[in-house]
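Enquirer: The data blocks that follow each hold one structure.
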Structure 1
Amino acid sequence: MLAQDTGSSVALTPASAPAGTPSLNVLSMVLSRTLVGVYVLECEVDVGDLPAPTGAQVLSYAVADGAPITYPVAVIEARVHIGRATVYAVGGAGGLRSQVQPIDYAQVSPRVAFADICRDSVLRDSAGAPALVNGLPVPEVPNAVALAALGALPRLARWSRPAGTGAGALRGLCRALRRLTGQTYSWRVLRDGTVWLGTESWPAYVASSGQTEPPYYTEEPHASGIGTAALDAPDLDPGVTVLPPDDWTPTGASPVPLQISGVRYTLDEDGTFRALVEVASAEAPQGRERSYFARAVEGAIPKQALRVPWAATVIAQDSDGALGLRFDDDGAPMLTLSAVPYWPGLPGMAVQVPMGARCLVQWVGGREESPVVTGWAPNTAVTSLTVSGNGEAGSVPGVQFARVDDTVDVGTLSAKDEAGHDVIFTWQRTGQAAVTNTAIQIVGAISSGSTQLRG
């Protein structure tokens, strides 16, 4: 790819930090944004002797002769190694990955249902407890424009918000609004960190500099609609339209705007900035149209790109286990995916993996709406494995398994002779001092419990 070096600097700063607080220099980053869902940030920052960044942060991209472009994020995982921290963060408050309680509504305004989801979607720690700032939980913030538009809609006669993640609740509300209005609704976290839900209007792209010229394509969108655009800053949002490359429009015809459904911004340690775009309405350029027969065949069978597995990187994992994925191969059928289920290969098993884990993605039946993670790369680390019980006594999920070198209590040994006197026992474990008493607690040869294997 032809790259563009903007010379701009990128930093990460705590959201609640007072003015003058030093920022952490971002050495490299991948910022993935999609038409539906939460944007995800992967970056490496220079921390020196400082701890890794946590909680609410602001990614700031400096722009020459203009205000910096900012993205509010919530850190979900960070690892430090020799003065550098690898950070994974999600857009907004980070609460849409967490579980929300079910609610049954009757005659409810869509505005209220949407606001309730945002209010109940709070950032949680690894134990599932709400993460507190100044003693209060941190909810997601609904977008004011979206709230106003939803407030003008008719009420939902009845809607049940199921138990699950906040993101899942938003998807369910979008389906209910489609049945109510006949229009397609979607949701995403906007650049300002607020949660938007509504119908797409596809406005024209306007650069942060105010310029309205279309971006220059260093690589035109290929068959799956992914191409590379030369931008000065990460200001191209999903949900806008841009004009196509010049040679896509026949002479005398008006250009048909391209709808941007996804964009991935990358910055490497050399300061090279790239913008990889995903086009929702790509049309073949002039002189490269496919035959009618080829188009008919493509419409009758699944896309070839969906009939083969693709390797991806885990960039987020919801509390229900669903995965956020980034495809590294530019030839993949899309840039990113969210809320992807996984099939671990064994019944009753749940898997939690660290960010950056590599996996294999396939599409069931070659359908674009049915991606599934079906395997993991060799030597993939695991955060936890949980085996579900079958309802019988002792099979409650969360009970730890005993492994070699884990600790096991096998009870207490005691006895009395026929006259009722205590019997003295001597018990000695290999390599340890002998124990002599009338009652001895017997401990197995296992030294610690596993926090990674539960069943």
Structure 2
Amino acid sequence: MSEVADRLKAFIDYGATLKGDEKGEAQVFLDRLFIGFGHAGYKEAGATLEDRIKKDGKKGTVFPDLVWKPRVLIEMKKRGEKLHLHYQQAFDYWLHAVPKRLDQNAEHGGCYQGQTHGHDGFLLEPTEAKALIKKEPQYSHVIWPFLIADDLIGEINSKPSRYVIDFHPRDQLEAQRFKTAYNRVKAKVLPDRQEAADEEEKRNRPLLKANPEAHVNVHHANFLKRWWLMSYPRADMIEAISKFKRYLVCGQVTKRPIFDFVSIKIRPNAALNVFAHDDDYSFGILQSGIHWLWFTERCSTLTERPRYTSNTVFDSFPWPQAPTGKAIRKVADAGNAFRKLRSDQRAKHNISFRDLYRVLDNPGDHPLMKTQEKLDEAVRCAYGMAASADPLTFLLDLNLKLAEKEAAGESIVGPGLPASVKDRKSFVTKDCVTP
């Protein structure tokens, strides 16, 4: 019997003697586990017991049983526990264990959620919207094509199926200058918001009577104060993308993130993630299989469906730190080639993104496969990632190194086209979803 087999047998024999006491046996069990796999012990391998992890945006600290960065996190339970009840706990620990870079949404383009209208009274059918804008052109400043995720993925041309009335950032006096749109929102939205605020106040009344300092929900009251505006107009997102002629989006709830450029003349719905980038290099990085691996590892779920969010995926995704000019161009060109072939195939077969990618998941050749491989090769080159390297291990290790550099006050390269690129315009093509 080999030495490895001897070690594993010794660990298995040891495990058979345990009673399943989480508190009394866990640490020795973990040490023996590492010894069984050829290490001198957990400490010698570089793992930490009861590692202290701060919760992002929340008070408090959590202590998973073992963290071996960037490889594994172990949270143990006593024998007989229903483990499926604790999956979310372990997942949350893992999310907090992987550092988020501090500069993601500051100097560099970030990931934002699209707009939430909050009431169908803000929505218009295309024929109605176009007729109103044609009659009174100034309405184009407050009536916008409104793209939802199903339009992007499910429609053959990905064009918005409806329009939205968006008065942001105008106050009520400014909004009423657009009389037809204003009166529509006043008639359809205001009564419902008044009713919801009244119901909210009614629910809060006994709670506040019992405890005047009680924390109660007042979001309907806040919506009523600005009833002519969408529930969440996403001012920061609009400001971030307004300097471009196009921006990137992908659906929030998605098995495979499909990125595409969208015209600045279109407003994005809350079911879309919005990325304040207009360059082909950024598209190449985000649409790569490298980023997809990060997504599958880090995504949260909505009713068991993968969900791309800034908090779980984008904020911790490390971008290439020292790509050469040649490597940056290679990623951009490969991204362009991928996007063109994708568009050509959709036009040739008259199909949506959903139908195109559904076939891609099947066994056998697919027109996009080789182009995707070339894009992934270009992205590996930008990272300086060896062909034999495991992308996920590489990204986790890079994430930790960048977090350490930031903690030491050193600068890092964030999302988007690197500042070293001087001819930025040559990396910004024109193709995008248009109204």
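Just so you know, all these numbers are worked out from the coordinates, no wet-lab data involved. Remember, it's a predicted structure, so these values are computed and weren't measured experimentally. Cβ atoms are built from the backbone, for glycine too; each structure is taken alone.
Enquirer: Could you tell me which structure in 1, 2 was used to calculate helix-only ellipticity at 222 nm (-39500 (n - 2.57) for each DSSP H run of 4 or more, over all residues; to 500) as -13500? Walk me through the intermediate numbers first.
Expert: Numbers: 1: -3000; 2: -13500.
Considering all the candidates, the number was obtained from 2.
Enquirer: Could you figure out which one of 1, 2 the value 0.99 for Rg/Rh (Cα atoms, Kirkwood Rh), for residues 218-417 alone was computed from? Intermediate values should be presented prior to the final figure.
Expert: Details: 1: 1.18; 2: 0.99.
Among 1, 2, the structure yielding 0.99 for Rg/Rh (Cα atoms, Kirkwood Rh), for residues 218-417 alone is 2.
Enquirer: Tell me which of 1, 2 gives 1.00 when you compute FRET efficiency 1/(1 + (r/R0)^6) of positions 122 and 226 (r between Cβ atoms, R0 = 25 Å, to 0.05).
Expert: Corresponding structure: 2.
Enquirer: Give the label, chosen from 1, 2, of the structure having the highest value of relative contact order in percent (Cα under 8 Å, 6 or more apart).
Expert: 2
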